[in-house]
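Asker: The following blocks contain the structures, represented as structure tokens.
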Structure I
Amino acid sequence: MKSAVGALRVVGLLLLLVAVAAAADIDIRDFGAKGDGVTKDTAAIQRAIDQAARSGGGTVVVPAGRYLCGTIQLRSHTTLELRNGATLLGSSDKTDYAEYEKLPYPVLEDEETMYFHHALVTGEDLDYVAVTGQGVIDGNRYKRGGPKTVALKNCRHVSIRGVTVQNSANYSLSFLGCDWVDVDGVTVLNSQADGIDPDNCRYVRISNCFVESRDDAICPKASMALGRPGFTEGVAVTNCVIRTNSANFKLGTESAGTFRNIAFSNSVILPKAAGRRSTAGFEISMVDGGSIEDVVISNISMQGASAPFFIRLGNRGRGQATPQPGILRGVLVDNLVARGAVLAASVTGLPSHPVRDLMLHNILIEAEGGGSGPVATAVPEMPAVYPKAWMFGQLPAVGLFVRHVDGLTMSNVRIKMRAPDARPAMLFDDVKEAPLNAPTR
């Protein structure tokens with residue numbers, strides 16, 4: 001009996017050792033990675049990731065060093081952990097990256113939005129995948145055009161935490177058709193294109209991030225990149241510092257699908273460089289026949305945005321056989337301070353398709369002012385023009401221009417001017433059901 005019990009104990013110990021071994025971190029150096037910044041380590045890193053996947057999952061460790069590589073494919077149930085001092089350095093050789101995927105449906109969006117395989121770190125149809133740590137993913141590009149840096153498509157339970165993503169030629173963090181996405185404590189530096197783009201994604205949290213980009217910084221989309229209209233819903237962006245030359249936070253412009261239940265809060269908006277301005281603090285654009293519903297923008301401090309905000313319902317009609325305006329309703333802007341504006345904040349619908357149920361509360365806009373004469377009030381409609389805060393030129397109001405809105409509530413909205421201006425602080429055109437309490441000075 002004792003020998004049988006002893007044998008069982010030995011078997012149990014062996015099973016425990018096997019389990020511990022299976023759960024142990026996998027070091028990419030054990031698979032041949034050099035980390036000298038010269039040797040191409042793509043194959044070694046991929047072998048380590050594939051081994052973790054074959055073992056049922058685990059953590060692949062990238063220790064301190066500079067690992068030159070091309071496309072790396074993530075796998076389900078694996079974590080790529082970049083230790084402090086570790087850098088994945090994108091190869092400058094285009095042939096080191098995967099080719100653009102062949103899509104079984106028409107290409108209806110631009111190249112940057114449609115394709116996900118041509119990237120430094122990529123993955124498709126994955127479950128429970130993560131990139132974490134205090135290391136750096138360096139796209140190693142200093143002009144726009146090239147591979148994405150991190151690109152995930154049709155994945156579930158995605159976590160990107162702690163890492164720095166820099167020098168991206170394309171979107172820095174790009175997600176398409178992904179659900180349960182958590183981006184936390186990430187730093188995006190010197191992105192030549194967009195910073196963080198969830199497209200047709202659900203249940204997304206972007207928190208505690210610093211994002212610096214030349215194009216839109218945080219830009220949820222609802223594009224046709226999946227070959228059909230989809231949903232971007234349940235998105236919370238909070239506690240971020242955002243610097244850009246374009247829009248700091250933007251819904252659209254790709255808007256064939258549905259945006260629903262979106263919150264952007266507790267964040268600071270700044271231009272990318274001293275002496276420059278971002279185009280708009282935030283933009284909400286529905287121009288391709290989809291819908292934007294139930295969006296909350298709150299507790300935002302903004303400096304140096306040309307326009308504090310730009311909310312637009314247009315009719316570009318990308319992806320539509322016959323362009324038809326969509327729906328934009330249920331937008332709340334609350335607790336916003338914006339200083340240094342040179343263009344009025346604006347909300348513009350179309351004559352037969354107004355923006356609906358707009359709420360503006362507790363807003364301070366400090367405009368530069370200084371206009372010597374009135375601007376013509378006949379602002380063109382331009383329904384099919386690409387939506388941008390500057391699309392109408394200077395508006396006939398210094399601080400706020402609202403047109404074609406059905407259902408506007410305002411309270412404690414204040415416009416200040418640094419220099420006298422002949423234009424009114426606010427101007428409203430074709431606005432229905434609008435009880436106002438809007439002091440100006």
Structure II
Amino acid sequence: MINLIPSYTYNVEQLLSIITKRNSWLIKLRYFVFIALVIFIVFSIYGIKINYADIQIYALISIAVFILIYNIVFNLILNSGLIKNKADSFNPLHFSLIQIIFDIVVLCILAYFTGGIESPFCIFFVFHMIIGSLILPGYIVYTIATVIVLFFFLASFLEYFNFVPHYSLDVIFTYSLYNNPYYIILFGLTFTIMMFVSVLLTNSMARALYTREQELQNALEELNKAELVKQKYTMAIVHEIKSPIAVVQSYLDLILQHYLGPVPPAIEEKLSRARLRTDEAIQIINDVINISKLKILSDIKREDVNLFALLKKITDKKKSQCDYSNLKLNLYKLQSKEIIAKGDPQLLELAFSNLVNNAIKYTLPGGTIEIVIDDEAKENYVMVEICDNGIGIPDSEKDKIFNAFYRATNVKQKGYEGTGLGLSVVKQIIEYHNGEISFESPSRLADEKGRGTSFRIYLPTNKN
């Protein structure tokens with residue numbers, strides 16, 4: 001199979017996708033050409049009353065029918081799956097070349113039976129050269145242009161020397177031009193210049209556009225590589241910062257648990273606050289690491305995830321933290337069957353962990369957190385609700401809560417530390433999974449302890 005991919009093409013798959021759309025456009029346009037040709041035939045016979053020879057009428061009707069037939073065949077081929085977006089197989093470029101060849105052959109016959117060099121249809125050769133130059137390699141289009149020019153010179157001189165009959169549009173041209181050698185030469189030279197200049201200019205512009213696109217694509221890839229390096233560097237540095245804070249936590253735990261002896265209440269209260277601040281510092285570091293992880297991901301896994309097992313794993317990890325803060329953390333599954341979602345288990349765990357962490361962080365001691373899984377809340381989706389009776393979200397700030405780095409005023413006023421990245425990360429992960437996330441505040445658990453917040457996540461199930 002001849003390789004028609006231009007040498008300056010950078011992204012072959014993208015090019016072939018564009019050509020596929022143009023092939024579809026050409027096929028649709030050809031149906032209009034068929035209709036226009038039928039209208040021309042009828043109007044020229046009955047409207048302006050051109051005195052066609054019988055062979056001209058038969059030829060024009062045959063051309064119109066042939067255009068319709070091969071266009072239907074092309075349409076079937078386009079939708080048959082025979083055309084592959086691969087350079088080494090029958091691809092959209094080969095299909096474009098075949099279409100252009102058929103069109104040019106038909107146009108040559110149409111031009112011959114409507115006056116030869118006198119035909120008004122000659123201009124459409126230039127139109128096809130422009131289309132070909134936008135799609136095909138330059139040498140192919142120049143070859144086609146050369147063949148067309150040679151055909152015109154040959155047909156014109158064959159008519160001039162009466163080797164073949166001349167068919168005219170007698171009403172349009174009251175005198176003949178095909179037998180005027182000066183006109184033949186002048187038309188031939190003008191036609192040749194138009195053909196090759198059109199190919200030269202269009203092909204040059206197409207090459208320049210593709211080259212520019214390649215440069216932009218290269219620049220984008222370099223930026224992406226730089227972003228990956230930056231995110232990996234950020235993760236490495238932040239992770240190193242996390243280590244000494246974890247050591248500080250260990251020492252504080254030893255003191256607070258009285259392994260080193262009794263501690264005066266005033267000092268213990270200060271140490272407890274310091275211990276709380278280290279937890280918040282670790283959470284901030286984890287947020288930065290998670291957002292960096294999310295940015296360097298190039299592919300999202302699509303596998304079956306048992307949501308109840310995943311959320312049970314998260315709640316088991318948070319049990320000791322909830323006991324320490326005197327919080328009730330309950331997990332409910334409304335259906336007895338296994339509830340399976342499609343997605344990346346690591347990313348989904350990250351998203352749900354963020355939401356559970358927020359619920360624990362912003363719920364006062366004695367509060368309640370409920371996680372509910374419902375497979376029947378929405379068709380082909382599974383709903384996960386994470387509900388608490390914590391401090392809630394102010395009504396005036398609900399439209400900003402998913403913005404990166406945004407933190408609600410009631411959170412800042414009460415001294416909770418954080419980066420404001422957590423919910424932004426959660427929203428990105430859910431949207432990557434073609435899911436939806438929403439929230440309500442106050443929640444259904446709202447009471448005298450707090451107005452609470454309820455987050456609802458909808459994820460596609462394995463039935464989608």
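Asker: One of I, II was used to compute helix-only ellipticity at 222 nm (-39500 (n - 2.57) for each DSSP H run of 4 or more, over all residues; to 500), and the answer was -3000. Which one was it?
Answerer: I
Asker: Which of the displayed structures (I, II) returns the greatest value of FRET efficiency 1/(1 + (r/R0)^6) of positions 189 and 237 (r between Cβ atoms, R0 = 30 Å, to 0.05) on calculation?
Answerer: Between I, II, the highest calculated value is found for I.
Asker: Match the computed value 11 of relative contact order in percent (Cα under 8 Å, 6 or more apart) to one of the structures I, II, and report its label.
Answerer: II
Asker: Quick one: distance in nm of label points 7 Å out along Cα→Cβ at positions 45 and 325 came out at 4.8 when computed from one of I, II, so which one is it?
Answerer: The read-out was computed on structure I.
Asker: Can I ask one more? From I, II, which structure was mean count of other Cβ atoms within 10 Å over residues 85-92 = 15.2 calculated on?
Answerer: II
Asker: For the read-out distance in nm of label points 7 Å out along Cα→Cβ at positions 349 and 365, a value of 1.9 was computed from one structure; give its label from I, II.
Answerer: I
Asker: I, II: which one has Cα Rg over 2.2 N^0.38 Å, as calculated, at 1.11?
Answerer: Checking each candidate, the match is I.
FYI, it's all coordinate maths here, none of it is from the lab. Quick caveat: nothing in here was measured; it's all calculated off a predicted structure. Cβ atoms are built from the backbone, for glycine too; each structure is taken alone.
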